[in-house]
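All of the numbers you see were taken from the coordinates with simple rules; none came from a lab. If you're wondering where the values come from, they're calculated on a predicted model, not measured in any experiment. Cβ atoms are built from the backbone, for glycine too; each structure is taken alone.
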Structure I
Amino acid sequence: MFDSNSALISAFSMLLTGDREVWSAIGVSFSVSLRAILIASPPAIAMAFLLAYKTFPGRRLVLTITNTLMSVPAVVVGLTVYLALSKNGIAADLRLLYTQPAMIIGQVIICFPLLVAMAHATFVAGDKLAYETARTLGAKRIPAMLTVFLELRFGLLAAVIAGFSRIIAEIGCSMMVGGNILDHTRNIPTAIALETSKGEFAMGVALGIVLLSLTMLLNVLLAMFQGDGQ
């Protein structure tokens, strides 16, 4: 029978004593998700800037596709990446299936549309005169863009935090392309799924505490940045 008090005590004990499997999953989660958000953020923000400040054929279509991709379940992204990297897939020669790079690819695809949408909303809500003024004063395109980024930094940081929060907790993609391999691709969500399915609730609770604490921290930071951005 499941004893919630015993599981909770054991969970805190695992966290405080440095249980290897618990902290391995935590390390993999942060390693993969931090790299994914760092890879996805620059092109996503640049794309959002172009969508907000430039007019070109197909712009509305790109926005529609981006908004549509935001609602695609992580497991569908995982299936797509799995098929591409599997033995008969178009990227089979890369031999990335069941590796951290495969997980990173999946998480980049998951968070990219969200980053674009949130950054685009930030640029649209901002004062477009900042870019135009910088260009009028003789600034080249890149310095002018950086001026806008600095002006809207709180909103852009909020987008990055939201994107990271989205991928650190996803399980479908990580399970499919990572394979849930101990000390290699087993992250917090996949470890929780595995351990609870085996009846090891203490480890699941320990990892759940970490994930819940991280989510709360990210939401507090998100609220702070949104408030400062106003």
Structure II
Amino acid sequence: MSIPPEPTTQPTAQPSGSQMSEPPTVYHDNWFDRLFIWIFSRKIAKALGQDSPYPGYEGFVDLSQKIMQGRNAEEQQALVGVVLRSLIPAPVLWTIRTFSRPIPLVCELNAWFATQLFEWLVGPCEVRSVEVTSPTGKTQMQRSGVHIQKCRYLEQSRCVGMCVNMCKVPTQEFFTQDFGIPVTLTPNFEDFSCEMVFGQIPPPLETEQASQQPCLNQCVTASTSIVCPKVHG
């Protein structure tokens, strides 16, 4: 196995994203990063039935963009869900979902593993203490938050719709439904940071700011509508 190197009647709004004037972040992927990029890319290519001509992370983002072509938001999310489930054997998922509960320790372990396993995808991140609200309304502090300093995927894709439909929603559904460990992702489209909170049940998308976010500056298919058309399209 070889791993490659690296018309609307609504009010209009200007695309947002203050980070767009800054030079792009340069990443130096090690062999572990390149391995995971290659694995994820192969899984997406298999689900799509087509490959990308680009190597490394650029090819990974290109494949993500291909998922959007000819698919609405729900179809995009469903396809990404297929890719995520293909990464872990079904018996393993069943075991985790059946025998683990979203107690603080489990949520904290998930947060720690996320920082170790997904830096190649989202860039530098760290575990933080957060306040989590249970389904009964009880709140408690636990170290099950992950602060992503500047999301690599959002910075390179420069697309609100890709962030929501190929990362935020599928990740929330995968962990909450397939793992039995709820997680909520809250991206910041101004500085490209993101907060993940394990143990927090995600609210309906339509109640979140991400569902009303306009396109980012320099998005190749940016619209001047008040909401990015790809989020619900």
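Can you say which of I, II returns 15.9 when Kirkwood radius over Cα pairs in Å, for residues 121-200 alone is computed? Attributed to the structure labelled I. To which of I, II does the computed value -25500 (helix-only ellipticity at 222 nm (-39500 (n - 2.57) for each DSSP H run of 4 or more, over all residues; to 500)) belong? The read-out comes from structure I.
Suppose volume of the Cα convex hull per residue in Å³ works out to 146; of I, II, which structure was it derived from? Going label by label, the one that fits is I.
When distance in nm of label points 7 Å out along Cα→Cβ at positions 73 and 153 is calculated for each of structures I, II, structure I comes out greatest.
Structures I, II were shown, and distance in nm of label points 7 Å out along Cα→Cβ at positions 33 and 161 at 2.9 was computed from II. Output the label of whichever structure in I, II has the greatest value of distance in nm of label points 7 Å out along Cα→Cβ at positions 65 and 137. Sorting by distance in nm of label points 7 Å out along Cα→Cβ at positions 65 and 137 in descending order puts II first.
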